[in-house]
1. Thinking of I, II, which structure, once mean projected area of the Cα convex hull in nm², for residues 182-285 alone is computed, gives back 7.6?
2. With distance in nm of label points 7 Å out along Cα→Cβ at positions 54 and 174 derived from the coordinates and found to be 3.6, which of I, II does the value describe?
3. Tell me which of I, II gives -9000 when you compute helix-only ellipticity at 222 nm (-39500 (n - 2.57) for each DSSP H run of 4 or more, over all residues; to 500).
4. Taking distance in nm of label points 7 Å out along Cα→Cβ at positions 142 and 190 as the quantity of interest, name the structure among I, II where it is greatest.
5. FRET efficiency 1/(1 + (r/R0)^6) of positions 94 and 262 (r between Cβ atoms, R0 = 41 Å, to 0.05) was computed and gave 0.55; which structure, I, II, did it come from?
6. Given a computed value of 23.0, 73 for Rg and Dmax of the Cα atoms in Å, which structure among I, II does it belong to?
7. Using the calculated result 18.1 for mean count of other Cβ atoms within 10 Å over residues 38-45, pick out the matching structure from I, II.
8. When relative contact order in percent (Cα under 8 Å, 6 or more apart) is calculated for each of the structures I, II, which structure yields the highest value?
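A short reminder: the numbers here are calculations on the coordinates, not readings from a lab. What you see is a predicted model; the values in this text were computed from it and never measured. Cβ atoms are built from the backbone, for glycine too; each structure is taken alone.
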Structure I
Amino acid sequence: MLFFLMLMIGTQAFAQDQSLKEIKQNMERNTVTDTTHKSGWKAGGTFNIGIGQGSSSNWAGGAEIFSLSVSGYLSTFANLRDGRFGWYNNLDLGYALMNNSSLNTRKTDDKIDLYSKALSDLSEKLSIGGVLNFRTQFDRGVDYNYLGADLKRRTSSFLAPAYLVLAPGIDWKPGANFSLFLSPIGGRFVIVSRHHKSYYFPNGEIPDAVTPSPDYELPLAILYGVDPAKNVRTEVGGFASAKLKKEILKNVSLSSRLDLYSNYLKSDRFEMTGPDQYIVNRVGSKPQNVDVFWTNQLGFKVNKYINVGYNVDIVYDDDVRQFGPNANAPRTQFRSYLTIGFNTQW
């Protein structure tokens, strides 16, 4: 966040010089021309693939004998304008793997993010409509040091979890680069439809050799606050979504989306009482515990085909309670990824 703040402050200071201010205005004018259209469909996107490789032999300082990383990112859009009606769709896909001689192959990034917004214009800057957002991942995630015993347990997979938001509301767009969508009441569904238990040990009973006192594994669904018997947690609450897409310097672009959700309903808390046995406790609603999803992409265009990308995702979900010393508390989740690779745009 400090990094992005410094960039914005630097951009404002940069614009104080009159000649540089004219350059900045020209860039903004070009951005507006490239990203708006009057009617019909307009579609496009970017695809980036990066490969990194390293090796060593008899290296005194210590290094992996062999390492290989591969990443691929696809960002597409398809927008429709028909009179006062607009339908705006974005699909972001990302997947990255790393392989080295000591840790074998591990996933370092994985995301599916579909964002769709249908609006009817009320004025030049205000519209009414709704948002649909769907997020999940392609492949399974693994805890490689489960229970601190070098065990490998599945922690996620396709549609486990998945997040679906459906929210009607008002959209404010003061310019071509920024929009803010507000919904006083909308629905969010947290889905764990596959591998909803995914125990490492039979029936989730941890043997005495691993933990000295009787202990039981949490089903995978409970890691995300979902009852395994239902596979879906339904929430009703307020939703806000802010989007920024701007060329902040020449050949440097920033794309950012911040989603906030406040659940008005009571939540479930789970307690394991035996092998594959649990009780559900209802706790009072806490709308002040706002769930956060913030995704950022900073792109540096080296030339027509070479691009440097830096992705940062920040997530906070009060129902994801698998952190802290007792593995039962929520925490701010942070993920970043730097890629240098071949880039194509259409």
Structure II
Amino acid sequence: MIFWGTGDPSFLQTGLKSANGYNFLKNSDKRLFFSSGFYQNDFYGSGWAWDDYNDYYQAEITEIPVEDNVAVLSADKNGKLQISPAGLSMFLKCDSNYRPSAFRVKRDFLSNTFVYPALPVPANYHQEIPWKTSTALTVSLLQDTLRKPVYEIHLPLPDSAKSIYNANADTVYRHMLQPSDNFIAEQLLLVCSSVKFNMLNADSVIQYSKANYLNDLPDVPQWVDGSGLSRFNLFTPRSIVVLLCKISDQMKNDSLLHSLMPAGGLTGTIRNAYKTDNGKPFIWAKTGSLSNNHNQSGYLVTRKGKRLAFSFMNNNFTRPTHEVRDEMVRIMTYIHDNY
């Protein structure tokens, strides 16, 4: 049996725990062949910061992601360092010359050597580090988790190939939006490309979307990736407001739309930023942060029942981010209370 990747981020994703694809491969009595080379872009998006490679939010992009393409490191019950997936344990190396200010693991930039200091592992230690992807590693991880051989070949995707769906789309969107998961955002572009163009190319989806869905935005966007990790992305607040209105008009279901997004005072990235109004949220918004930049866009319902879309973009500031965030909260709370 030959299988291709669709870029599906839910495959063995740690939070979604979607297993349809896994079970299909696991229960097959045929020899398994992974046909690689379907993905046409780089492992990083255009303009990504190379020195963020060790940070959890910058996982590499692949045609078959496995467990978020991120290694999870922690202390076991005996106080020893452990890594998941366990197949990466062979790459853990102690280095007495590595002396960070606190216990921290660092991956080699060009390989999967994970270096840790000669220090006791704190009991509450937890770190997530993207691994260096390769087809060989993907095949190895698939073999480890399936407990059966997987072979690599290179064949074009035939028209007769069938898709396996791992998770409900709304569930995936919710898991992307509420914790602000960059990895899912990037991989979903590939899923769209797989469906629309029978290939895995994020650029094709971006150009198609700009031409067919975003051609009426008030300002022409510069858009290069799925997550917004690149500083090459340039959108104006008024274009984001128009986009938010387009989404709301298409869904025609505020309850569902709001359920997908972080809710002020209750869930996601703005859970602690806002207070609720007698236990009920009044704001549902997505945040976006890079160094010296902090944005927030979403929906607001006022006490008088007015439904509003808004977008803040705060750029190139040097003051603490919490001061900028608190001022946005003050403004939006005032609008809710008085309008």
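1. The read-out was computed on structure II.
2. Label of the originating structure: II.
3. Source structure for this number: II.
4. The maximum falls on structure I.
5. II
6. Source structure for this number: I.
7. II
8. The structure with the largest value is II.
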